[in-house]
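In structure tokens below, several structures.
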Structure P
Amino acid sequence: MKGVVFTEFIDMVEDKFGFTTVDNIIENSNLPSGGAYTAVGTYDYHEMLSLVANLHKETQIGVEDLMKVFGEHLFSRLASLYPHFMEGVTDPFEFLATIENYIHVEVKKLYPDAELPSFETELMDDRTLKMVYQSIRCLSPVAEGLIMGCMKYFDSACSISTKMLTEKGDKVEFLISRK
């Protein structure tokens with residue numbers, strides 16, 4: 001998993017819960033990296049799972065809820081860090097439809113070793129988009145948070161229904177409906 005995901009997670013935790021919480025979750029996670037992340041580095045995604053689990057212990061907020069909040073935060077930060085991906089896009093469904101065949105292609109050019117999830121999109125009608133997330137990491141709550149962040153970025157209210165397509169959660173369908 002790319003380091004920018006870790007650095008943004010640590011920044012979010014510090015912002016929302018304070019430096020002491022960051023210090024505690026890093027200390028309690030027994031991380032091979034020691035919790036020293038750089039945005040361009042690559043780290044085992046299990047470190048993220050450990051950090052989230054320990055944040056849950058510190059805050060008593062559900063793991064899935066923490067992942068969704070992080071996904072929403074991450075979208076905002078990525079949009080700020082990489083504004084060229086947002087240029088000329090005025091609709092959240094239009095943006096979400098570009099993830100697989102444009103954004104991930106560009107990410108792979110910069111980071112050939114990046115292991116990205118896949119997203120299939122299908123516009124059901126002008127108010128509904130179906131997205132199918134697939135990843136061996138089973139981090140669909142983060143993906144849902146990213147979708148929520150995208151909708152918020154474009155000031156578009158929506159509801160999201162989630163359907164697990166596999167038992168282990170490596171393939172999940174999101175049905176995004178504009179309100």
Structure Q
Amino acid sequence: SVNGYFLSQIRFKHSDIVFLFLSFGIFIPYHAIAIPLIMVTSRLGVYNSLLGMTLVHTAYGIPICTLFFRSFLDEIPQSLIDAARVDGADETTIYARVVLPISWPAFVVTAVFQFTSIWNDFLFGLILTKGANQPASVVLANLLGTTAAEWNTQMAGTFLYAFPVMLFYFLLGKYLIRGYLAGALKA
């Protein structure tokens with residue numbers, strides 16, 4: 001959200017170019033960086049670890065999260081920000097006391113998008129982990145890829161895999177709809 005606020009409200013020379021460069025990360029296919037990613041995580045000593053997966057998903061999440069927040073924060077009335085500046089608030093205070101309290105719809109949409117993307121990720125889990133450290137998506141694919149079709153085991157595994165996502169959507173459903181509407185409707 002800090003990136004989105006910075007690129008939305010604090011204009012500087014070439015800020016649009018910085019945003020475009022940052023947004024370019026959204027369009028880099030996972031497959032294009034698979035081998036360099038394995039090499040980097042191995043050199044850092046985080047290959048086949050939760051920390052390695054966390055770092056990779058964080059790095060890949062920054063561009064899309066920045067896009068979500070910048071798009072949302074561009075719709076905040078400038079008069080609200082200007083009023084805080086007139087009252088003597090600095091940028092940190094404006095962000096913490098004005099922008100953050102009204103940004104919950106963007107946080108919910110971003111959290112749901114990121115959770116779903118990370119939970120459904122297969123490629124990073126396949127190439128960056130092995131054995132007991134593999135995520136549920138890879139384990140489920142391995143379970144479904146066995147030669148003997150044990151449908152009861154496969155269906156139980158599929159249900160257990162889908163349950164956290166269903167629970168997440170159930171708990172945040174009404175906030176997610178509000179978040180979508182906040183980004184779609186003008187005040």
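Rule-based calculations on the coordinates, nothing more; no lab input. Please read these numbers as outputs of a predicted model, since none were measured by experiment. Cβ atoms are built from the backbone, for glycine too; each structure is taken alone.
Side notes on the structure shown:
- Looking across P, Q, the calculation of mean count of other Cβ atoms within 10 Å over residues 10-17 that yields 9.2 traces back to Q.
- Parent structure of the calculated result 70, 40, 23, given that Cα extents along the principal axes in Å is the read-out and P, Q the choices: Q
- Largest in relative contact order in percent (Cα under 8 Å, 6 or more apart) among the labelled structures P, Q is structure Q.
- When mean count of other Cβ atoms within 10 Å over residues 106-113 is calculated for each of structures P, Q, structure Q comes out greatest.
- Structure from which -15000 was derived, helix-only ellipticity at 222 nm (-39500 (n - 2.57) for each DSSP H run of 4 or more, over all residues; to 500), options P, Q: P
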